[in-house]
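We did not get these values from a lab; they are worked out from the coordinates using the rules stated. Only a predicted model underlies this, so the values are computations on that prediction, with no experimental measurement involved. Cβ atoms are built from the backbone, for glycine too; each structure is taken alone.
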Structure I
Amino acid sequence: MKHPATRDTIFSEQAEILMHEEQPANQYILRLQAPLTAARARPGCFVHIQCDNDLQMRRPMSIMRADTGAGWIDILYKIHGLGTGKLARRKAGQYLDLLGPIGMPFKLKNYRRLPLLIGGGVGIPPMVYLAEHMKQFMPDVRPLVIMGSEIPFPFKIRPSQIMIDGIAADIIATMPLLEDWKIPCRLTSCNDYAGCYQGYVTDLARQWLDSLNDNSLENVEIFACGPTPMLRAASFLAQEYGLPCQISVEEYMACAVGGCAGCTVEIQTGNGPAMKRVCVDGPVFEAATVFPLPA
């Protein structure tokens, strides 16, 4: 059924739970049979899920993968409160009411040849989705993915067999899914996880950028999703190096379809500052419009 408030772009579905796997640190991967959403989803889009029948307030969750042929989507989430706590108890074979896909996605073509994808914590899923999109539809681009977490990663870390110029050989931890796709990836944390860079994602990104010659640097663009401090740091990093950068903004929201305006953020435009809704005007914005360099 089409959602009436969204001009036929967002659909309501009763999505069957196909898989619900617990990961370390109260994190879960949820696979839902949601063919309408899967067919229209793009990297950066999210869904609004009713976590339990007795909770009217939905929770927004980023899409991590979408299979248009099989009609499923994957969600990665962490228990954060009452709603996600109830969601974690739902079982395969049960149904969830969702609205999706929602939001403006990352750009879908005309990438520079060396995209740098940066994901932190809850910002990991959109980067997985974007990396898979690039692999499927843009074979000439060579993305590098850098992910960070201060809790155990929601997957079993694997030593990478893909060497990356500009990153020390002992920084070797990667996400198995990306490794299987032959996409170079490195992990960072301040918690001394084996094989991970000890520091922030933007610190490792800076090391890699500093290793590039001028010709290579001109082929880099940055995509990022994660906590606000990380997004600010990624935006400043991109502006420092003169690189284009898109960010997916995380924000609390109620309706998620543009009606309540409870998720607005200030955006800098050619006509001065303007308030934009993260749910439908975003969540993806040009980074410098959200986090311009200080005067």
Structure II
Amino acid sequence: MRIAIQGELGSFSHEAALYLANDVSQRPSGGSTDPNATIVPCAVSADVFRNIADGAVEAAVIPIENSLAGPVAEHYDLLLSQSVAIERESLLRIRHNLIALPGVSLEALESVSSHPVALAQCRRFFDLHPEIRAVPYYDTAGSVRHVVETGDTKSAAIASRQAAAQYGAEILLADIEDNPANFTRFFLVRRPESLRPDPKPDKVSLAFTVENRPGALVEALQVFASLGTNLTKIESRPVAGKPWQYVFFVDFQILSADSADAILKALQSTCSMVKELGRYRSAGLNPLG
């Protein structure tokens, strides 16, 4: 199976994709999916979804939110605008590691590069080492590849264990993130016609819009309460080309397919747009993390 990710090989998305590919292959409905999936790195998220639409890949793995940094807004927009469906979710523990060329010592470092979010999540390390300069880079794994390709013995990177293994680098310090309660939620998405539904889904993601009038959003949310479901997340995003209008993304728990269908039917009578994004099983913690 070919799986697209945004970012370089060795990224956290790469880790999540390997785990989700293996997870799907172990399910009874998983067919002959190869756990050793081919990961297809893409420069930007739009390319990830374009590869799905064109059939260049069978699936994609995308981060949708981080427990510290919050939602990935662009991915919510793409889930709504593109013809894809969520098949699976995963929670990956984000462990940031200081990575350098083999043989390089901490004392030799003058700079450390990584994605700005990763740098921000490792402030304590830089406070303890004020002589080391933080350098923003476009990608965590890409920063490791850059260090290796340039052979710079005065620079290091912050990234995953997968990145160190991918590029033949060495971990100088492990788990340097400030907050250990750092998790990213990933979705495995496919074209709807290629979807392999989970036989026991307990969670639904959907998007809806409401009319711009008093009480419209309350009416929509009351649907979830009146039918006894637990709303686990709500996120709003502006509607492109329509200033001050919003689309709402929600996740909610279900006990059965009938309960999900009842909620969707009730929402369609009160909302101006409803799109189901996927039904899947709630994720446990990823053992790779």
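Supply the structure label, taken from I, II, corresponding to distance in nm of label points 7 Å out along Cα→Cβ at positions 11 and 235 with the calculated value 1.6.
Attributed to the structure labelled II.
To test your reading of the models, identify which of I, II gives 0.50 for FRET efficiency 1/(1 + (r/R0)^6) of positions 91 and 243 (r between Cβ atoms, R0 = 35 Å, to 0.05) when calculated.
The structure behind it is II.
Supply the structure label, taken from I, II, corresponding to helix-only ellipticity at 222 nm (-39500 (n - 2.57) for each DSSP H run of 4 or more, over all residues; to 500) with the calculated value -9000.
Source structure: II.
If relative contact order in percent (Cα under 8 Å, 6 or more apart) is computed to be 16, which of I, II is the source?
Working through the options, I get structure I.
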